[in-house]
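Structures follow.
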Structure I
Amino acid sequence: MRDLASNLARLVAVFPAVLTASPTPTVIDRRGFRSLAIIIQTGAGGITFTGTNKLENIIEHSDDNSTFTAVAAADLLTGQGTNPTVAAGGIVESYVAAKAAASTNEYGYIGSKRFVRVTPTFGGTHATGTVVGVLALLGHPLLSPAS
């Protein structure tokens, strides 16, 4: 199949919503696919983020869907094909200052683990929510068309 849609499967790991607390993410199972792209959408801050009242997007991976560990920079690529900065704990994005505009960031997972999860983690108090969503695109299926 030459069309792209037949070679991709999508999974909404965190449905886009106005959030004030950390959601429970859907775990991404890579079985049957050789590639994974993670798209994180973060709206303008519902509050002025600070070092205490912050939002951090964390990526973790696992062999058994039970014990998750933080990804390292070597497990990811940015949309520009470079390894991103990954802080301790698998933090790929950290909002600790005013965020006036929405953003969309893409990460290609190149690690070797079967299961991946992305958790938007809210610290402090968020009286007004921030829109957050996470989409996973699974590609290079072992069987096509992808489902």
Structure II
Amino acid sequence: MSTENNINIKNRKASFEYSFIDKYVAGIQLTGTEIKSIREGKAAINEAFCVFDFKELLIRNMHVAPYFNGTYNNVAEKRDRKLLLNRNELKRLQNELKDQGLTIIPLRLFINDKGLAKLEIALAKGKKIFDKREDIKKRDTERETNRKLK
């Protein structure tokens, strides 16, 4: 396939709200009209999160707009979608989630070289207010030093 894979949908709030412990790249089980809509860039993962349902990892609240030419093949915009990881990664994530305060959040939705939709997810812990303030201070000081260097 020689298509341009410039689809890179990010969850920009994630790094501000959470500190990441571990990152994984997972496949997503999609229908035909959903992948076409994602290739057009009509998806959002800002409010999405991942949950375990029995031994399967699902992403909830991921918005994929209906495909314009999809007719009756279109599915619900915010339905649960199965994430595809190998068994060892699923077990590791399930064991880690038993700790208090940890969650799995999506960081980035992209199309790989083979044309498949992939989702980068992270095992994360929520930040406290003072951690967020420190991040803001670091970002401001970096911005000021970059301005002085130019």
Worksheet item: Hey, mean count of other Cβ atoms within 10 Å over residues 53-60 derived from one of I, II reads 21.4; which structure?
Response: I
Fill in: When mean projected area of the Cα convex hull in nm² is computed for each of I, II, the largest belongs to
II
Worksheet item: If log10 I(q)/I(0) by the Debye sum over Cα atoms at q = 0.15, 0.16, 0.22 Å⁻¹, for residues 61-100 alone comes out at -0.58, -0.62, -0.77 when worked out from the coordinates, which of I, II was used?
Response: II
Worksheet item: Out of I, II, which structure matches -9000 when helix-only ellipticity at 222 nm (-39500 (n - 2.57) for each DSSP H run of 4 or more, over all residues; to 500) is calculated?
Response: II
Item to complete: Taking 33 as the value of relative contact order in percent (Cα under 8 Å, 6 or more apart) derived from one of the structures shown (I, II), identify that structure.
Response: II
Practice prompt. Could you figure out which one of I, II the value 1.7 for distance in nm of label points 7 Å out along Cα→Cβ at positions 13 and 29 was computed from?
Written response: I
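Values in this text are rule-based calculations from the coordinates and carry no lab data. Treat the numbers as computed from the prediction; the structure is a model and nothing was measured. Cβ atoms are built from the backbone, for glycine too; each structure is taken alone.
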